[in-house]
Structure P
Amino acid sequence: MTLSRREFLAFLGGTALLASGVQAASPPRGPFALAGTVYPGRGKPLPGHAVLVRDGRIEGVVPAGTVTDRPFFAPENGSILPGVINAHCHTLHSARERKERWLLNGVTSIGDAASPLPALDALLHSPPGVTATASACGPMLCPPGGYPLPVHSPEHGLTAASRKQGADAVKRLADQGVSCIKIAFEPGVLPKPWPLFDPATAAAICGAARRLGLGVRCHVEDFSGLGPALDAGVSVVEHVPHRWNDRGRIRPVLAPDGAPVPCYLSLLERMVRDGVALTPTLDVFTRTPWNGPVLFAPVRAFHSMGGRIALGNDFPYRRTEAGMPVREMRLLARAGLDDAAVLEAATTTAAEVCGFTDRGLIAPGMAADLLVVRGEPGPDTLEAPLHIIKDGVFIR
């Protein structure tokens, strides 16, 4: 399609505004293109390319010089990347809260990693182009007396004492619209461990979730829970197992050379082999007495093996902050991830662990959740994105 003179002048004006970092008075209506260096979320960047957007979806990624049928925005030294996803957070249930705390800062989706049943309706109310889209787990499935019940309010847990109760609980949550299931293999730090799922019940929960197309995210802080969680068939390990209470005997998780002990390395290798992702939530744990090598060495080892890492900061616990999770990004860098790996953790892998199938990548058919930054994507540039686009709508 050839642009009319009026459309061409409007295009030039819009381009100039966006190139200078000033918000256009009227956001584009109809299809548009964003040009610059495109970072798809996984894979190599594409300099001199344009992202084509129509009706809130990505139509394609093409060389910028081939775009002739729509308004074309090309900020100077601009990079276009998927909207950031915080894969592990809690409590921000309303659409208004998610807009103010997350979307206006460039976090276009969140993964709520356990909330009470009454919060599900508000969490799943995500009008397109208005608020950060939420993935929800609902309450964490646990055995009677197990985590999270000793620590959090009863409404944050849903007990299952048998295989049937576990499978029924999964179906109940699926019927209410959850994107994934959350369980725990967490014995705690007390001399008497908290109850854990027996293997048959845990396997029944994971099997029921798989049959319904749901992932299973598992809370594991103590290394003793990692093996049973993997045996059950979880798809994501939440947190870094950083201590080891072996039936009352406290054992080190790191060897004298600073690497995880051999049995830990073996389980990390198993996670890679089985495609189990890790959401380390380093931000929250570096605010505890466990801050140090016990957090970073396992993440570094897992990453070096090719393991999939998702970004999440466990907001709001221990004074972690809403908004762009730059502290978590910097901590992942300290654990050995370069900027490209951090971006993948904050977009593509975060989407996968949350159960999003149409977000986290710049590819045809995906939702047009996009950020524009000046220069290469990294914590510094992401802290203040030039433009935030949600479902094809310019938020700023």
Structure Q
Amino acid sequence: MTESITLKGMTWSDPRGYDPVAAAARAYSEKHPHVTITWDKRSLQGFESTPVDELAAAYDLMIIDHPHVGSVADKGHLLPLDEHAPAPALAALANETVGKSFISYFLSGHQWALPVDAATQVQAHRPDLCGRVSSWADVVKKAQAGEVLWAMRNPHTLMNFYTLAANLGHPCASTQSELLPAPIGVKVIEALMAVSDHVDPICYDMDPIAILDLMATEDRFHLTPLIYLYKGYANDGYRPNRIDFTDIPAIGASGPIGAALGGTGLAVSAKTAHADVCVDFALWVAGAECQTGLYSASNGQPGNAVAWANPAVNAPVHGAYYNTRLTHEASWLRPRHDGYMGFQQDGSDIIADALRRKTSPDAAMAALNARFAASFA
């Protein structure tokens, strides 16, 4: 008799995070009746902040955020997938990934997760109220008219800073050096201020989900210039009004480049007693067949480029994947070193203080560069 196997997974509570992996677990169990996979879920804030080593101690499978990888790489918490998955299968996924999603989970010579969800900062607008804007100057005009919402809850002020810096042609550092030369950083903060000065202060307490919920309800808000893609809001009937997602507005001369990468990956705990089954499940969920079919049909936002190019996947979201593909392919990969997550928390607060004019842009850049250097200690 085949041994019965029960695996525990942890994901995040948005339908985009929970529904597709729960559906995948059920489908996998139908093919492998001796395997049962159950999923717990945590809030978006918990997803962004909970240490991965805590999850790996309690779960076999985890949906993780790539900036956490540096804190667990080579510490015995996650399974190095390249040592357990067939090399051709990993090569296929690397070729099928959207943008830098696959390599965002590769660190210290090992692959620590597989991309199952691709996201980066894009532009969102209410198509019944306005069209997309193409330049940062247009964003400023919309903000001055009171029509802009913007996610500025930690860590999103820092993500906005990252995106504008890279779009200007000066991507922030990811190795041990200053994060950004101070004169350039001041220019970025001033560009952020040109918009933040005209948005409701409630934005400092709002994450992307809160922003999109309010945009979909209140007709006075037309767009948000930089926000992580949440495909559900592009679906008909998900909220009172539908939202379109398109490429970011440019402040530089090179188009929609440099958006701060997001998305999620599926990792396996090094402590699992069933590594082969977990790896097999992860490879299947990240693969083109599942991503194009079951995963996308179950509220999932796929990470596989085959799904992103599929007309049937794009139809329910009114082309959200087509319309943000350039931004995703040209996205910027955040630092992932051990110590980065503490910097992300503090750095976002430093930027927020500058935008609220509690400190000057010059002082903010000095503090930001000092805190980034300290994160490598």
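Please treat every number below as a calculation from the coordinates, not as lab data. Worth saying up front: this structure is predicted, and the values here are computed from it rather than measured.
Structure values in brief
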quantity: Comparison of P, Q - label where Kirkwood radius over Cα pairs in Å is highest; calculated: P
quantity: Answer label among P, Q for the case where relative contact order in percent (Cα under 8 Å, 6 or more apart), calculated from the coordinates, equals 27; calculated: Q
quantity: Entry that produces -8000 once helix-only ellipticity at 222 nm (-39500 (n - 2.57) for each DSSP H run of 4 or more, over all residues; to 500) is calculated, selected from P, Q; calculated: P
